[in-house]
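What follows is calculated from the coordinates using simple rules that are stated; it is not laboratory data. As the structure is a prediction and not an experimental result, all values here were calculated from the model. Cβ atoms are built from the backbone, for glycine too; each structure is taken alone.
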Structure I
Amino acid sequence: MAGGSFAPAGVAKERAEQYQGRVTGYVVVACIVAAIGGSIFGYDIGISGGVTSMDGFLKKFFPSVYKNKRHAHENNYCKYDNHGLAAFTSSLYLAGLVASLMASTVTSKYGRRASIICGGISFLIGAALNASASNIAMLISGRIMLGVGIGFGNQAIPLYLSEMAPTHLRGGLNMMFQLATTLGIFTANMINFGTQKLEPWGWRLSLGLAAIPALFMTLGGILLPETPNSLIERGSNEKGRKVLERIRGLGDVDAEFQDMIEASKFANSIKHPFRNMLKKRNRPELVMAIFMPMFQILTGINSILFYAPVLFQTMGFGANASLYSSALTGAVLVSSTFISIATVDRLGRRVLLISGGMVMITCQVIVAIIMGIKFGDNQELSKGYSVLVVVMICLFVVAFGWSWGPLGWTVPSEIFPLELRSAGQSITVAVNLLFTFIIAQIFLALLCNLKFGIFLFFAGWITIMTIFVYLFLPETKGVPIEEMTFMWNKHWFWKRINVDHSEADTTVG
């Protein structure tokens, strides 16, 4: 079947008002277990940032950085500018980018659980390699395996959460992924705070403990049920309906089940989803899959979290104080994610994204002014100004935690029709990791050359993305995942370029 009898998303008509179901303990537990996979991404962000400021790690692998760090006359903004150190942090993201595209096929053909399990095993291997690394090659090999794990996990887990959650609570349950990510960051910061005192081998313990969340992710993937959408897409209609009845807590799931059946028929007619995504009718989803993860990284949050110990040492904090301050930002990020979970399905996605953007712009500009006026080469900020900078950074993190942090993953995972969902999420993850790689690769050089202007650089991008959301992102709150196409056709901009429903898909081989 070519799909001419279906709307572009594969669903013939809107049935949202007929959906039945409630939040069951079964679906909550399943979402919590799945979201644990997000902790591996967060743990790596937090651990790597702290490890790269530890003397024992720098002495062994990057002695030139250690030497620069010890020189009082070194430019405050350039102490950590080193291509080798940037390559260490960035290798993971390139590996994750490639792995996320590979994961699309695994997720589509073998289910969401298969990719979650693959990701957990790969991350487990990477943690073991990094903990016993004796040279740069072994260290980067471990980073690559970690990247493969993150690529598979980030590709499959948001999809799993969006498909398992009931429509009216999809946003909040999907954000369990971001909550796990922030808990991973906070946990890593706490571990770094303890292991940095265990010189010269504390960094090994920090890197090796990544095996714990990886183990939870692997076991979770083995124990979890498959999503009904995935089961039906792969021909197991009866089993898919049983899982749907179980997670909705009742037997009357006819409307939602029929949407899944129609979507799966259309999905199975698409043999080349990446090619099909280039069709005009899929333009809105493709644009969001590219711009949402790109903008999430261009807020500058990864730079602040990943290099928080470096940033705070650069501003004159001692080693202990820098790790303590970065642990504070991690705790703030965890707390702020609860704001989003509590409000996203009531206030909607747009309100949180726009308000978060406005607060982040303000914080970045204030930090830039303080750093520009009060901080320069061979200088340290006074205690009062240092505290003010930390407060502004924490407020920035709070705003990110209720807006672009969780919603940068939630929105792309819920907007794609079934036939493009796996490929679309792969693009989202690939773009996220590509820009994470770019920023990780150039951040230290930008910090060295732009100095306080680095904060204005990110503030400019946040301004652009806030305007983008206001103009081009429709509200997805309360829209069933299989009926998102109708939403685009009602939007003031996308309805002008969206394809007419009569266009049949001919990509069958």
Structure II
Amino acid sequence: MIGHFQSCLRSIQFLTQPSISRALFHASSESFTLAPPVESSYFSASGHQVVGQYDIDVLIGKVRVGSGHEEVFQCLMIDRECNAIQLSHDLVDKLLHRFNDDWKSALGAFKWAASRPGYKPSPQAYDLMVDILGKMKQMDRMKDFLEEMRQGHLVTLNTIAKVMRRFAGAREWENAVRIFDELETFGLEKNTDSMNLLLDTLCKEKYIEQARKIFLLLKSHIAPDSHTFNIFIHGWCNINRVDEAHWTIQEMRGHGYHPSVISYTTIIQFYCCQCNFHKVYELLDEMAAQGCPPNAVTYTTVMSSLLKVEMFEEALQISLRLKTAGCKPDTLFYNCLIHVLGRAGQVKDAAEVFEVEMPKIGVSPNTSTYNCMIAMLCHHAQQQKALTLLQEMENSKICKPDVQTYYPLLKSCFKTGKIDSLLSKLLNDMVNKHHLSLDISAYSLLIHGLCRANRSQWAYNLFEEMIRKDITPKYRTCRLLLDEVKEKNMYHAAEKIEDFMKKL
């Protein structure tokens, strides 16, 4: 089958030639420098030492942002304190997550860990490293890692999923197909699950025509299931061809499968994006008539779409419709409801949902729930209440803050002018206490805010850090910063920004 599949793929030009083979933020005036981790971050709110936290802080503190991966490796190799640390899979995973947007530091740290006597990286660590390299468009290094994993018999379908997604996301969909074609060499099977993985990868990146051709080649060898057709329904909707999505539902029935809640909800989502709520309500009624009632995801999809077009009253009616239908709400539904109430200015009602209704019916909040509440409170200038919720979240055993948690809080610092005090503390907590890696959105928010707050030097230092971490600033960020440093007569900085912009 493999040879037949390869020849068919080549005949429609599917395959190309084979090629597989720390930081702590500290702001003083306008500075933005690296400082050692503070001791308080080693302990939880109860005063108990957090297992491995000290070790993570030590390792992060040794890595200089912007160093090459070999420099990071050598730095850790010759450091006695680092080499006295007893490695565990959990510690290495946390270290890699910390460097999620800094592939050089992640690769150097991974190689150092792998070189340590008595320690062997877990398959999860390899998967994470593959994903980081693919995310940062280091495709050749990602392939080298995959080859190393192949030789060590560490490749799982989860690994393949990450590699395919990164290839397709980098517009190298042919390489994603080749990976599927080589599955047996990784010790994996070509079956319905792996076929669906390839089709889903291609459809999500809008290569649905190619996915369809591959499916037609494979279906005589690999039986499709209901998920296969749901993948195509999503794919057609993703490229605004809803008629083909409806046709796929008929094809699905022809293969003996009944359309599911997922099938209908995908098409409902398409109509929501088109603001065609008449068709949405028609489909909701059709689902009930077909004995396939909407679930919490369906209602959340509709409510979220009404929220986007600021149809708050209709969105709240959807909430009532869910409860009337006897459908049990979930955390995602409540997250959306809180957002709707916040946007509608009903802050007290949102707080009641969070504090009373959710606990009453046994629905636990997650990080996004807290993020919704914090964003709402910041939007309504209730910064202190937002900070109280942040502290509650930090003490929670259910969830912890992520980068999104801090966005509205950082914005509120610029609105209130609390830059030297609160902004510095929040940044310190993000990087040192929670080991969050700033992404392009966080850097952009900070640079724009600092420029407007007349903190050009601090903003420029952030710009330089982005470059060292291979995170490319957006053009408008460069333009804003360039104008600011020129106004401050920072000629050297202006020259470096201009040189960088020429490469964009």
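Things to note:
- Entry that produces -24000 once helix-only ellipticity at 222 nm (-39500 (n - 2.57) for each DSSP H run of 4 or more, over all residues; to 500) is calculated, selected from I, II: I
- Entry that produces 23.1 once Kirkwood radius over Cα pairs in Å is calculated, selected from I, II: I
- Structure with the greatest value (metric FRET efficiency 1/(1 + (r/R0)^6) of positions 324 and 436 (r between Cβ atoms, R0 = 25 Å, to 0.05), set I, II): I
- Among I, II, structure where distance in nm of label points 7 Å out along Cα→Cβ at positions 68 and 396 as derived comes to 2.1: I
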